[in-house]
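Undergrad: There are structures below to look over.
What follows draws every value from the coordinates through simple rules; no lab data is involved. No experiment lies behind these values; they were computed from the predicted model shown. Cβ atoms are built from the backbone, for glycine too; each structure is taken alone.
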Structure 1
C-alpha cells in the first residue's frame with residue numbers, strides 16, 4: 001500500500017494483517033512514491049514510480065526489470081505500465097517525453 005502515515009512522504013509498504021505492523025518496501029528521500037504496479041495474479045509489487053526531477057522507476061522484481069530492460073531508456077523518454085495480463089507477460093505501456101506519448105501493446109518476453 002502507499003501511505004504517508006508516520007512520515008512526511010508517501011512510501012510503499014506492506015501491512016501484516018494479523019498484527020497491523022507496517023514494513024516499508026520502498027521510499028524515496030525527496031519525493032512521494034506516486035504509483036506502483038502490482039502483479040495481476042499475486043498482487044506482488046513489481047515496480048514503483050517517483051519523480052524527483054524526472055520520472056524514475058524503481059524495480060522490486062528483478063525478473064520484471066529484466067523483461068522490461070529493452071524498453072528502458074530514461075535519458076530519452078519515460079515509461080509507464082498501463083495494464084498487464086494475468087501472467088504479467090503482455091502489457092500496455094505508455095512511452096512518453098516532452099512532446100507527448102505513444103501507447104504500445106507488447107509481449108514482454110519478445111521485447
Structure 2
C-alpha cells in the first residue's frame with residue numbers, strides 16, 4: 001500500500017491505496033465519543049479515517065495516556081490486529097465521521113498480494 005508524503009507521525013494513505021481498501025471493507029458512520037477499539041478486546045478490523053477524527057489512548061493503573069490523533073486518510077490498527085490477540089489500546093471518535101473498516105482476513109490477503 002502506498003503512503004502519501006506528509007510531515008505527520010501517523011502516515012496518510014494515497015487515494016489509490018484507500019480505493020483499493022474500499023473494495024475490501026465497509027464504510028460506517030460513527031458518532032462523536034464512540035469507542036471504536038476497546039483495550040482488552042480483539043481488534044478485528046483495520047480502521048481508515050475517511051472523515052472526522054479519532055484519538056488513540058492507553059489505559060493503565062496510572063490513568064489514561066493519549067497516544068495520538070488520526071484524521072482523514074490516516075489508518076489505525078494496533079500490533080495485535082494481524083495476530084488476533086487482544087488490543088493493547090483504545091480508540092474513540094473525537095469528531096463524528098466516517099470510517100472504512102477492513103477485516104483482518106482481507107488485510108492479510110492484500111498484504112500478501114503486495115509483497
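Undergrad: For structures 1, 2, which has the highest computed value of relative contact order in percent (Cα under 8 Å, 6 or more apart)?
TA: By relative contact order in percent (Cα under 8 Å, 6 or more apart), the leading structure of 1, 2 is 2.
Undergrad: With Kirkwood radius over Cα pairs in Å, for residues 24-71 alone as the yardstick, tell me which of 1, 2 scores highest.
TA: 2
Undergrad: Using Cα extents along the principal axes in Å as the calculated read-out, with 42, 32, 19 as its value, let me know the right label among 1, 2.
TA: Considering all the candidates, the number was obtained from 1.
Undergrad: -1500 is what came out when helix-only ellipticity at 222 nm (-39500 (n - 2.57) for each DSSP H run of 4 or more, over all residues; to 500) was calculated for one structure; which of 1, 2 is it?
TA: Attributed to the structure labelled 1.
Undergrad: Further question on the same structure: Comparing 1, 2, where is distance in nm of label points 7 Å out along Cα→Cβ at positions 40 and 56 highest? Present the calculation step by step, with values, prior to reporting the outcome.
TA: On the way: 1: 3.0; 2: 2.1.
Largest one: structure 1.
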